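K.L.:
The structures come next, written out as structure tokens.
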Structure I
Amino acid sequence: MQNYFETPESVEARAIMRLVSLGTTTLEDARELISVPEKEEHALSLFVAVAGKDGLPIGTALAFRRKVLVEFDKLATPMQTPATVRA
């Protein structure tokens with residue numbers, strides 16, 4: 001049943017966790033799917049900093065990706081074994 005008070009980042013994190021539980025992907029591959037590669041995130045953040053109003057949607061998207069990753073990690077914590085814990 002859908003929780004109408006659930007945040008969009010929680011919904012996406014749960015959907016990606018479902019892929020992990022089905023064996024479609026691993027925890028690490030799912031994290032890669034969620035996150036923006038560091039080099040690209042840096043470049044986009046620079047663009048946001050200089051673009052003013054035009055950069056707002058990109059800044060919002062980057063923040064959303066970070067929030068999804070936080071929610072995903074909350075869901076992944078009970079599934080992790082010592083071998084799969086992130087460094």
Structure II
Amino acid sequence: MAKNVLIPLVLAERISQLLMYWDISKYDRAIQDDYFCVMRELELKMQKLKLREAYSKIIRAKDEDARHSARMEYLWQRNQIGKP
């Protein structure tokens with residue numbers, strides 16, 4: 001069974017940024033595959049966190065116009081989940 005851990009958002013962002021700088025082209029194909037898998041999962045997690053924030057903006061909207069705008073942004077972000 002997979003277990004989850006909680007890490008601060010700032011740390012997750014720094015890890016993702018750090019990994020983007022690494023040139024893995026010289027490494028074995030298996031390492032490259034693992035790298036791209038990890039990067040994909042990190043990016044997906046970051047997209048989902050942003051989606052949660054977008055949803056909370058719908059809830060916190062002060063009026064109908066703000067709620068509608070927040071909902072459109074949420075729906076756009078939800079549509080983007082998993083896209084490169």
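Each value in this text was obtained by applying a stated rule to the coordinates, not by laboratory testing. Keep in mind that what you see is a predicted model, and the values were worked out from it rather than measured.
K.L.:
Can you say which of I, II returns -21000 when helix-only ellipticity at 222 nm (-39500 (n - 2.57) for each DSSP H run of 4 or more, over all residues; to 500) is computed?
P.N.:
That value comes from structure I.
K.L.:
One of I, II was used to compute Rg and Dmax of the Cα atoms in Å, and the result was 16.7, 55. Which label is that?
P.N.:
II
K.L.:
Taking relative contact order in percent (Cα under 8 Å, 6 or more apart) as the quantity of interest, name the structure among I, II where it is greatest.
P.N.:
Looking at the calculated values, the largest one is I.
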